[in-house]
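Derivation of every value follows stated rules applied to the coordinates shown; laboratory data play no part. Not measured: the values here are computed from a predicted model. Cβ atoms are built from the backbone, for glycine too; each structure is taken alone.
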Structure I
Amino acid sequence: MNEALVELYSDYLLSSFGQATATGMSEMLDGAYSHDQVTRLLSTNDFTSKTLWGMVKSTVRQIESEDAVLIFDDTIEEKPYTDEDALVTWHYEHTKGRTVKGINLLNCLYHTQGVSIPVSYKLIEKPIQYCDFKTKKLLRASETTKNEDFREILHVHIPA
């Protein structure tokens with residue numbers, strides 16, 4: 001994996017105000033990286049929570065302290081116009097008091113000395129389809145609960 005390109009691409013995503021595209025990044029860098037290089041990077045690598053930890057571990061080790069905390073968060077990136085599948089599906093959004101269509105992301109931040117670093121995440125998939133007998137609607141469910149998912153994340157970073 002081209003870590004320099006990963007770093008550059010993540011900076012590009014963070015600094016973009018509008019639509020972020022591989023072509024846009026290539027143009028911004030005056031062709032230093034082609035849009036094909038960015039596309040290949042994204043399509044041929046399996047970015048996981050383990051990949052993230054590998055990239056931030058040295059930084060966490062530099063700033064770790066006794067008063068640090070792990071912050072767990074549950075967020076939904078709305079995708080109202082995207083076709084529904086196991087990843088992009090309906091999730092209950094507590095801040096809105098209703099369900100919204102999107103991607104549900106559980107994440108874990110390491111926080112100390114005023115700095116928060118993402119150390120783990122999980123995208124919630126709902127591959128199980130079932131019919132609600134009352135409403136006759138087709139619904140989706142995850143194979144695990146969010147509580148189980150958060151505990152799994154915790155055990156990865158704080159072994160027993």
Structure II
Amino acid sequence: MSTINDAKNRTLTLKRTFNAPLALVWEAWTQSEHIAQWWGPKGLEVTVVEHNFIVGGNWKYSVQMPDGNVFIADGVYTEIVQHKKIVSTANFKPMTEGVEIQAIFDADGNKTHFTFNCVHETEEYCKQQEEMGFYNGWGSFFDRLGEFLEK
């Protein structure tokens with residue numbers, strides 16, 4: 001049996017536990033004014049261009065890079081389960097296109113366990129993205145989220 005199309009072989013995963021209740025973490029992920037405070041690389045300003053948080057709704061964020069270039073991230077929400085899961089298509093131009101991102105939330109008292117999956121079209125693309133710094137890049141986003149939640 002071939003595993004070429006097996007999602008686990010095409011998925012990169014990061015996990016975090018945030019010292020914040022689920023409702024607060026969910027709000028940080030779903031409200032534009034909060035997203036702009038933590039999404040993206042540390043020290044860079046994020047502009048939420050579009051954020052229609054419904055299944056089928058579009059999202060688009062813009063990040064001004066130090067070299068003057070603009071980094072665009074966009075996608076379409078494909079699944080939203082209140083306080084449990086957010087799934088969307090995603091493009092992070094010019095580096096990554098055509099992936100699915102999954103944000104999974106699990107309440108644990110005043111803490112929230114969080115799992116982030118990024119599913120790629122092929123195993124080769126997945127490996128390429130890992131080598132390009134997936135864990136450091138997204139890890140820095142979630143470090144910022146953790147700092148934002150503690151404010």
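Each of the structures I, II was assessed by relative contact order in percent (Cα under 8 Å, 6 or more apart); the largest value belongs to II.
To test your reading of the models, identify which of I, II gives -11000 for helix-only ellipticity at 222 nm (-39500 (n - 2.57) for each DSSP H run of 4 or more, over all residues; to 500) when calculated.
Values: I: -11000; II: -8500.
Label of the source structure: I.
When semi-axes √(5λ) of the Cα gyration tensor in Å, for residues 43-122 alone is computed across structures I, II, the figure 24, 16, 13 traces back to II. Comparison across structures I, II (criterion: mean count of other Cβ atoms within 10 Å over residues 27-34) gives the highest value for II.
Structures compared: I, II; top value of distance in nm of label points 7 Å out along Cα→Cβ at positions 75 and 139, i.e. the largest, recorded for I. Calculating mean count of other Cβ atoms within 10 Å over residues 11-18 for structures I, II picks out II as the one with the greatest value. Given a value of 169 for volume of the Cα convex hull per residue in Å³, calculated from one of I, II, which structure does it belong to? Derived from the structure labelled I.
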